[in-house]
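Novice: Input: structures, listed below.
Read-outs: derived from the displayed coordinates by stated rules, not from any lab. Predicted, not measured: the structure shown is a model, and the values here were computed from it. Cβ atoms are built from the backbone, for glycine too; each structure is taken alone.
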Structure P
Amino acid sequence: MKMYIIIKDNIPDKLAPVIAAHASLACYKKFQENEDMIKWINGIFKKVVCLANEIEFDKLKNETDFVVITESSLDNKEVALAFCPREEYSKKFKFLKMWTPQNS
C-alpha cells in the first residue's frame, strides 16, 4: 500500500520537497476517515513521488481519490496531485518517472 504524489515536471527542484510534504499532509487530511488511509497510516506508510508532464497530469485527474496541490509562489498554479493510498493503481502509474533532482 502506498501513496502516490505526482509533481509536474516543470516545477523548480527547490520547491519539490515542500510541495511533496504539503501534498502528503493534504491527502491525509482529506482522506483521514478512508479505510485505506487508516490502514496505511497505521502501517508502513510508503510514498512514491513521480513526475508528470501537463498531458499526463491532466489524465491523472480522471483517477479517483486524490487532492490537487497549488503553490502560492507560482501564482497558485496546480503543481501536484496526491492520491489516497491503495493496494492497486491503474497501469498508467507504472509508467511515470520517479522524481529526482535535476542537479544530482
Structure Q
Amino acid sequence: MTAGQHPRLGNVFPDLAADIVALLRAGNEGDPLADSVEDLPFHGVCMCSATCTNLLTAPPGSSGSWMVQLERDGEDVIWLSLDPGATAITNIEVLDGRDLGPAAAR
C-alpha cells in the first residue's frame, strides 16, 4: 500500500482526531500540528506488543525524539510522537483508555 492508499485518521478515528485537534488548539490556537491531524495517513496499530496503544500515522521507525504530551484535567491522555524535524505526527499513543473500536483491533 502506498502513502496515498492509506485511510485518513479523521475517517478511521473521527472522535480521536477531533479530540487531538481540540487539545492541541487549547494549548496554542495556531498550532500547525492541529491543522494536519484529520489528514494524517493511518498506517495501522503498532504490533510491538499485545498491549501497545500506538496508532501509526507514518511507517514504523519514522519517529524522532520529539513528543507532545496532551493533557486533560492535569492527566496525560494522548502522546504524539513527531518526526525528527518535529513537523509531523508519526504515531499517537492513546492513554485515556477509550475504546477505539474495530479499526484498532489486532
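Novice: Check the numbers for relative contact order in percent (Cα under 8 Å, 6 or more apart) across P, Q and tell me which is largest.
Specialist: With respect to relative contact order in percent (Cα under 8 Å, 6 or more apart), the highest-scoring structure among P, Q is P.
Novice: Tell me which of P, Q gives -5500 when you compute helix-only ellipticity at 222 nm (-39500 (n - 2.57) for each DSSP H run of 4 or more, over all residues; to 500).
Specialist: Q
Novice: Can you spot which of P, Q the value 3.1 was calculated from, given it is distance in nm of label points 7 Å out along Cα→Cβ at positions 67 and 91?
Specialist: Structure P accounts for this read-out.
Novice: To which of P, Q does the computed value 1.9 (distance in nm of label points 7 Å out along Cα→Cβ at positions 51 and 83) belong?
Specialist: That value comes from structure P.
Novice: Among P, Q, considering only FRET efficiency 1/(1 + (r/R0)^6) of positions 35 and 75 (r between Cβ atoms, R0 = 35 Å, to 0.05), which has the greatest calculated value?
Specialist: Q
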